[in-house]
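What follows is a group of structures, each given as structure tokens.
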Structure I
Amino acid sequence: MGLGSEKHIDSLDGLRGIAILLVFFFHYIPRNPHNPLSWIASVGWSGVDLFFVLSGFLITGILYDTRKATNFFKVFYVRRALRLFPLYFLAVGSVLFVAVLLHTPMSWKAIPFYIYGANVMLVVPGGVPNFTPYFQCIHFWSLAVEEQFYSLWPLAVFFISKRSTLMRICAGGILGALLFRVIMGHLGASTWMLYTELPSRMDALLAGALLALALRGPRPDAWLRRGRLYPLMGACCLLLVILFISARSLFLDSGEMTSFGYSMFAGLYVCVLSLALVPGTVANRVGRVSVLRFFGRYSYGLYVWHDLPSPVCITWSAWFLRNIHPLIVGQLVYTFAMLALFTVVAVASYHLLELRFLKLKSHFRYVNPKEDPAQLPVPNLQTADDLGSL
């Protein structure tokens, strides 16, 4: 892949679709021991880990391929801002505007929460804005983790010239995240600290980054051999089953999950991502399913909008569950009604807002020091850096 690679991998759109649907069902199917859907949805939180793996893979590929550009930092950060900021700050502004209209108390102490510090502020007393019973913004924590990663990782890729050294840093960071969680968990750290902070969640991001760097080496096919990927994926699944038996749950807050579980999901999803790159595999075929690719295309907007009014939606769910029987049918009707609603919102915000800013990215092209900038192609609106984040 050369400077400013334009290659678009269709199967990864479908993986993003799977990731957002996992997260959506996790948030909209409440935990209920009498509802079998609840058992399935309880693992939906790991959709964020799949997002992290995809982000680490796609963003690292862009960074490594363009690291020799004379305008490396400027173009990377401007294109990231055009992709992420408009929708995010529209959502933040909408919440604050409605909060003012409803006379909801707001604290200046929560300002860092809104500027990509949500994960940090979750563990600070009074740091989380409380808009109950109208809105909640806790899911912004994952956007903060990715933005923090985007702020730091380009420096490493730019200043460390050897690919092998970067790969060792990735491997060390993956192990470091596991050790951080084990040690902090033993010291009594809160679940939020283990679940939402960059040092504890960088294993999924760096697992994707490691794969991107490996595929840019002299033997990329060796990293995509099914004979290696299937046993590794099986081992991760086996360990997750063992953790499930031990904890009797795969929920995000169990000690088993906050220690080894997150790493196992990172390993599982990087295997799935690898297989999605191999034509003919189940992961590749599933990733190309049109409905999944549809949700993948609008996954960023769907993620930003879907959980904002969840306190209000809880009251709506009570009506569905009270009036539609059996329970599982009422839950399904409610969940898919909410999915349809927020999909419409996400599609509308993409075409009315996001796409306008994405078109501006054509004005910011990576310049190879050996080439005339006028000769470089205009980036496709759907290249990897449009897909490399939540």
Structure II
Amino acid sequence: MDATRKLDKLQSEIEENYGEKISALRRDIHREPELGFDTEKTAGKVLAALEGLPLEVETGVARNGIVATLRGGGEGPTVGLRADMDALPITEETDLSFASEIEGKMHACGHDGHTSMLVGAAHALCGMRGGLNGTVRFIFQPAEEGGGGGQVMVEEGAAEGLDSIFALHLWPGLPFGTVATKAGPIMAAADAFEMEVRGTGGHGAMPHLSADAVVIAAHVVTALQTVVSREVDPVEPAVLTVGEIGAGTAFNIIPEKARIGGTVRTLNEELRRKMPGRIEGLARGVARGMRGDATLDYRFSYPVTRNDAEAAARALETAASLFEGKPVLELPNPSMGAEDFAYFLQKVPGAFVWLGVGEDVSGLHTPQFAFDEKILPRGSALLAALAL
């Protein structure tokens, strides 16, 4: 197949032939968001949308994941295309007619769009089956939002035999339709920590008779801000954020314990491995200086999402050809957000690509996040083009 020739009308053909179906699937998924690995209904909707296509379908991967394989008419490489299916524990605050019907759950990260775009790409590529020299594997993954579903899918064989793999993510802040990626790190490693600060409790009117865990925790939080600002090379990206702090049961009781929780983001593996020791050492030093102590529970989570240089260059070149000079951006810097597509990229060379949904769109993981569905056929076309 002459891939360049097939790109000419790919987006318009997808829009004309599958556009309404892609939007309908996105809305159906959006109405009933599911969390983590519990994406049974979403997987059922995907399977219904793929029904009748010449695909070899494997279900139950990572509990509710789907791997659908399209074998072309000739010999060639095997390319993977991946989309995530899970939502977030957020109460939706949009005025969409198809807003979430499940209290406290929402597709606030665009995974409903990713899934429907991949279904659209599957329909388009199945229509070209006879001219495909190779194999395309469509991977529908649960539990991206903190569950590590990507790691489980890789462990259960979803990446075996792939020559390359690609994934898209809808991205607020980029002009609508802009395709962006870069070689090397594109998203950070994301780790989490919880800390228990211990003092001795007492009466709020007699603080001199206690070691106030609230005050100790406050000093620990302040001291932790120096780990990045004073112990990490200023040209080395790193983030340490305390997102949780809690203590106490009443206004006039000095509590014995306080709890701190946070996240650490890095791009450098050596620095990543050093962070737990520095966090614990600093926290315990501060706490002991105030007649208390601190214990750390540190959890290494998603690794750096690292694009293969050749795959990233191919993605940008493909997007430029597909969209005829429309905005294509080689990113100057990575995001300090994280993605469990990283696990696929540890196994197979590939690229993670951002697709802009506009600069005035509410951010990812916010209750107001929504996007123009005109982006969906564009995303489907790009996924199909990357496979071609």
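Summary table below
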{"quantity": "For Rg and Dmax of the Cα atoms in Å, for residues 206-341 alone computed as 19.2, 61, the structure of I, II it came from", "calculated": "I"}
{"quantity": "Structure with the greatest value (metric FRET efficiency 1/(1 + (r/R0)^6) of positions 94 and 318 (r between Cβ atoms, R0 = 30 Å, to 0.05), set I, II)", "calculated": "I"}
{"quantity": "When Kirkwood radius over Cα pairs in Å, for residues 150-269 alone is computed for each of I, II, the largest belongs to", "calculated": "II"}
{"quantity": "Entry that produces 1.00 once FRET efficiency 1/(1 + (r/R0)^6) of positions 38 and 326 (r between Cβ atoms, R0 = 35 Å, to 0.05) is calculated, selected from I, II", "calculated": "I"}
{"quantity": "Origin of the value -11000, where helix-only ellipticity at 222 nm (-39500 (n - 2.57) for each DSSP H run of 4 or more, over all residues; to 500) was derived from one of I, II", "calculated": "II"}
{"quantity": "Per FRET efficiency 1/(1 + (r/R0)^6) of positions 62 and 190 (r between Cβ atoms, R0 = 41 Å, to 0.05), the highest-valued of structures I, II", "calculated": "II"}
{"quantity": "Comparison of I, II - label where mean count of other Cβ atoms within 10 Å over residues 198-205 is highest", "calculated": "I"}
{"quantity": "Value 33, calculated as relative contact order in percent (Cα under 8 Å, 6 or more apart), assigned to which of I, II", "calculated": "I"}
{"quantity": "Parent structure of the calculated result 21.8, given that Kirkwood radius over Cα pairs in Å is the read-out and I, II the choices", "calculated": "I"}
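None of the figures in this text is laboratory data; all of them are computed from the coordinates on show. Being a predicted model, the structure only gives us computed values, none of them experimental. Cβ atoms are built from the backbone, for glycine too; each structure is taken alone.
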